Structure I
Amino acid sequence: MRVVAAMSGGVDSAVAAARMLDAGHEVVGVHLALARSAATLRESARGCCTLEDAGDARRVADRLGIPFYVWDMAERFQQDVIEDFVAEYAAGRTPNPCLRCNEKIKFSALLDKALALGFDAVATGHYAQVVEVADPAAPQGIRRELHRAVDPAKDQSYVLGVLDADQLARAFFPLGDTTKTRIREEARERGFAVARKPDSHDICFIPDGDTRGWLAERLGAQIGPVVDEHGEVLGQHGGAHGYTVGQRRGLGLKVPPADGSKRYVLSTDTRTNTVVVGPEELLGVDTILADHVRWCGPAPSGEVRVGAQVRAHGQEYAATARVVADGIPGKGLEVHLDERIRGVAPGQSVVLYDGTRVLGSGTIARASRRT
């Protein structure tokens, strides 16, 4: 097969490209230029898409003897990821930009361009596995399933839960059957200079990790009240967009709770610019309604038992899920958790599992508790 290997300049994508070449594929390395003004050097382990990263990717490609190109997708990334991120926070939601990048950039813009140029698939350095199973109803009798990686500490199946069946059919994840420790060893054995390069972390376009400050620069300071669950004003904040459900630090409370207990963000309302805080026990929810639902294969019918995960490296919880339409634009998803969990915020994604298999995902529209 003719395969585009997405090469970020890190160790994972370097080994992924090498493994695709070892498997006998015709491989072309592609680095995505996602920053409008790429920095020369990384500012921290969080940064990416610098000229240094592009150079690292090119040196790996040269060592492998494969063609290498830089594709400029800065405008798409700005519109589909960064502007979406700002708009979601401005609306009082907490988005996951990695899921949006995978959906809109790596497995939409990149894959679409690769197919238009005559390639068959895209390979990335994500830690996840694709398993092929017999299915008479599928094209050529084979269905591809997305599964967790063998290394639970590095598993990235959560951020790939936005892939649909067509995208999954043209995706390769060569690292999913290997631990990260072994990948670094393999990189050293192959003579890659990136073998000891630190991993990048989200959020890649906020290198210093100060999300609240970054948002304040774009949305401005918006002084508003911090109130308790009864509406009593306890303090003030610099913008409701800078807070998310479950947050405890930086609340700016002027009136401490009478009982001395900790307070957490229960909800935010960007229309009134209000942050509501309360005791920890009020954070628990057991019902999630989601929209923007995407299935990695056929959508389930009726109620199904699933594992539900609401954070990239969070715990999986036992739940029952069903497709719904009431109150959700288009087809939605309703998830009933067996136990209450904390810190579920609108804008986050809920990804559903059947064992290690990823069924699909949805963007959380609201969360509540059954009485």
Structure II
Amino acid sequence: DAATDGAVADQLFANGITPIEVKHAGAVPVAAPANQPEWLKALTEVPIKEVDILVLSRQMYTLQKAGVPILRALAGLESSHEKPAMVALLADVRASLDQGKDLSTAFGRHPKHFSGFYLAMIRVGEMTGHLADVFLRLSEHMEFELDTRARIKQALRYPTMVISAIAIAIVLINIFVIPTFATVFAGFKAELPIMTKGLLAFSAFMVAYWPAMLAAAVGTFFGVRSYIATPDGRYRWDRHKLRLPIVGNIIMKATLSRFARSFALSSRAGVPISQALTVVAMTVDNAFIGSRIDQMLVGVERGESISRCATAAGVFTPIVLQMIAVGEETGELDALLVEVAQMYERETDYAIQGLSSAIEPILLCVVGALVLMLALGVFLPLWSLGQAAMGKG
């Protein structure tokens, strides 16, 4: 795969192959199975997930540590893998290596699965000859990321189910239940409580305009999603979610832990500080924190110390700033950054463990308020009607 015939010949000569004829073959598409159309294959094929890249990194570390050549290792993984999408990826990487490209360039052909941080670390491992160590560090880093996300999802599963059930119950009550009571209340010919009037008005509005409300909700969802996809929207949302009650503190600690571990990993691999900060700014997965790291990069390029730039960023705690300053003075910045990452990881773990217990009282208050409103708005007039019928009103 090259631009000219001479480039193809140079690649082949470098690999010890003497070409007899070189001609343009055009694009050679990978043919789908004859009994399966391309569109059906795209729908039924299981996509590659982060855990697959994690397993690949761990396997590559083991094979590299054992001294197995990269091409032979990829061929073995390709023949033993059961997921077709992963087999195709490994085949493409191996084909790129056969053409004389390095491993980071071959992985770079798949930016959807390999992040900029991953590619930068592989490139450093190739230049320094410590590719096995880089694969090990990357697998540990990805394992922490997946574990943190899994624990956050587990902590939010119960609150999400309760909130969804409340939303469904509100819709059903306003569309099917309250209109029935409205017919009964219409025959009272009496003054209804304010709470009852409010419930009846809201129910009538939902029954009359629920298609417009549904369209507005869907339009708002996709509109907000499109805005967040823009650079300005992503920056504003990432800054706002760090200020959310309860979960904002967890997101901040997890993001700073990701920064410290990525920076330590880059520093240990021998990546220059300026390049490491550039890559880490993309790794933190938060545009607001990433912009603060970019500010640190500008200060470092002006010749300022890392500790001073970190202080100016305004996102680190005093203890972290002290550890960065000590690490910079002693030359053990990577070791202290690992300790910073571990400290943030422990705090994130404690915060996640207490997330459910912190949200449950709020959910109970919300459910109690909804039940109280329903009781006062619906059953209070019925209670008054019963008392009047019994001669007590």
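Laboratory data are not the source of any read-out in this text; all were calculated from the coordinates shown. Keep in mind that what you see is a predicted model, and the values were worked out from it rather than measured. Cβ atoms are built from the backbone, for glycine too; each structure is taken alone.
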Here Cα Rg over 2.2 N^0.38 Å has been calculated and equals 1.05, so which of I, II was it run on? I
Out of I, II, which one gives -5500 for helix-only ellipticity at 222 nm (-39500 (n - 2.57) for each DSSP H run of 4 or more, over all residues; to 500) as computed from the coordinates? I
Where does the value 0.80 come from, among I, II, when FRET efficiency 1/(1 + (r/R0)^6) of positions 21 and 93 (r between Cβ atoms, R0 = 35 Å, to 0.05) is the thing being computed? II
Assign the value 57, 45, 35, calculated as Cα extents along the principal axes in Å, for residues 53-228 alone, to the correct structure from I, II. I
